[in-house]
Structure P
Amino acid sequence: MGDTAFGFVDCDVHPAAPDMKALVPYLDDYWRETVVTRGIDGLELSSFPPGAKAHGRPDWRPDIGGKPGSSLDLMRANLLGPFDTRFAILNCMHGALALFNADLAAALAKAVNDWIAAEWLDKEPRLRASIVVPAQDPHLAAEEIERRAGDRRFVQVLMLVSHDMPLGKRHYWPIYAAAEKHGLPVAIHAGSGYRQPTTANGWPSYFVEDYVAQSASFQNQLLSLVAEGVFAKHPGLKVVLTESGFTWLPSWTWRANKTWRGVRRETPWVDRPPSEIVAEHVRFTLQPTDEPPEPALFERVVDQMGSDELLLFSTDYPHWHFDEDRALPQGLSASLVAKIARDNPLATYPRLREEGLRETVQ
């Protein structure tokens, strides 16, 4: 992997979530009849305001209407080519992740995964995808992982950062067991099922409050995963915090390590400082980057994080959180660019690493 000509690995790309009409052909007979007879076959379960400017750059939106991220041709022209993309991982943020009906959520998650395979992966060899799972019912989620794991173009499992409860709880462990079994990292993405308030003090009034509070949710969930013993139970598991930010990690690490030393008797399975567990098991996508104002400070942030292996390149396409076409922060050394854009993703995703090794040998 010493040759930068291998190309970038983009770990967070968003195809437009399909409306129900697009999913009907991928539902089984029972659910197809159900959504039609209930009159919800025209329903759109979107996880993002489609008209929001940050949802898509003007030149990344289809000219004749349609949602940002809905055109494979535009994705090729605006992302895969200009960003020198070797692999791009699709994270489809479908509203099924927030439904209360776990059976319907499972049916829609299955349909979304089959839609992604047929409409995206079959048509573009550079694309890979996350398995959308109904985390409302971890056993149904594990079944969907088992169903799709045989298709090696699916390289991780997708969950939301805010759902029913802290993600370290044993309730969710069937998902982690299935993911570990198949060598699939679990991506925990910004977003909520809105079962609980998105702030610790209750429901906010405005979108800006909800959006900014996501980073606090990631910090809470990271501590839950460590303290509840997820990584002790599943030592082969990798977790990718997606659209989480990361400059908060040094202060989080200091506080987590300090407190753990004083109360570690209550969690004997946490047998080393949280910082060491995070360094082994957790990774962070790059965008949106809470970039320091001076380029030279970015590598200092990486140094404070304790490792140059934690960051994974991402564009968050078609969402628009960076300047022009500059998804990488300024001032990075060539060696750090290679780590973030290629080496770290390949080390994180076994299925991509296997393909990369085959290409290198050839």
Structure Q
Amino acid sequence: MKSPVPSGLVSWVIFVVVATIGITPTCRASHYEVINETNKAPTQCLVQDLRHPAWTKGHYLACYSQYFQTREGWGGYFYGGFVGDSPATRGLLQFCSWQMGGKGAPAADIDFCYAGRHMSWAKTTWEGCAGGIKGHWPVTELKQNEWHRFVARTWAPLDDPDHSLIGIWMKDITSGAWNHLATTRYPGTIVNLSTFFGFQENFAGGRADAVASLHIRNTYSQRGGKWVADNKCLFRPQGDGDKKERLGLKTIENGTALSLQTLWAYVEKATPGQKADQAFVPEKRALTYRLPERPMFFDPVKLKSLAAASNGSQLYVKWDLAAESCPQLSYKLELFDKAQATGTPVQVLKGNAPETRTLLLDLNG
């Protein structure tokens, strides 16, 4: 049996490892939309680094919000993000999905099939959704003012051609550790994660903190197998009259990141100084920041352990990855009849299940 090697291009977002249209929920929220004016190819993967300078009360801070399309002509919608609090004791991460739309789309065929550490799932009709995967994270693990990398990827399971999966991963940039947060199964073959946007929502009305802050960098999409830099965002306030949101926008970190601040001037905690601050304006605006054409932060595969044992005609294989390794999407196991593991393998087993770490198989011959 070969020791593990990547089964394809090694990157934390291609996720390779181991060998031997729905309705958008209405909310009062400032939106940011990732814009790519030149490349409209179908998207398979989305990446973005986010940092929240401080947890605040009464705000929902969406990492991204996403429509997707299937080969059958159906459409779906999901969004994910978190709710912090101040003083911070824990943060709520959640990823919710809405029903599929389109002619012939199944009415009840969405399955929340994996929930990672601190996460769990439930089916519900909250705001018209089909349910979601969520969980509270201790502030010792999900910290304010630290960068976190969020990844959404779609793929088709090898053993279920009538469905597609969308997985969500999060990397703690400070520690380097990856977490597989959630995977949801949808009917049909997803061919395009078509729209990439997020929002800051005041869900507590007048009781919320006056200002929510967000930093954005390293926004990329994978389109047709190629990486594309998506370094332009359009920011849009919502509301009317005295409840019109005001946005404070600027580039930071020598032009390599964006800062978005949303001011709700009508809330009880809004100070006269904040209301008079000319940096906050109730107008939409697009900002561009500097970004290499290709991501410069690919993670290598780091195998933590590998073991195999045989009993008669059965073989048991077990492996594990380091916390900071490129996350697994697929695996390939090759069996050889030579100790040197050379030549043509006598048996090959493949799969693309991110959490598979053990295999039990019958040996042929």
**Ranking P, Q by distance in nm of label points 7 Å out along Cα→Cβ at positions 82 and 330, the structure that comes out highest** = Q
**Request:** Using helix-only ellipticity at 222 nm (-39500 (n - 2.57) for each DSSP H run of 4 or more, over all residues; to 500) as the calculated read-out, with -10000 as its value, let me know the right label among P, Q.
**Result:** P
**Message:** To test your reading of the models, identify which of P, Q gives 156 for volume of the Cα convex hull per residue in Å³ when calculated.
**Reply:** Q
**Message:** Looking just at Kirkwood radius over Cα pairs in Å, for residues 34-129 alone, which of the labels P, Q belongs to the structure with the highest value?
**Reply:** Q
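Each value in this text was obtained by applying a stated rule to the coordinates, not by laboratory testing. Predicted model only: the values in this text are computed from it and were never measured. Cβ atoms are built from the backbone, for glycine too; each structure is taken alone.
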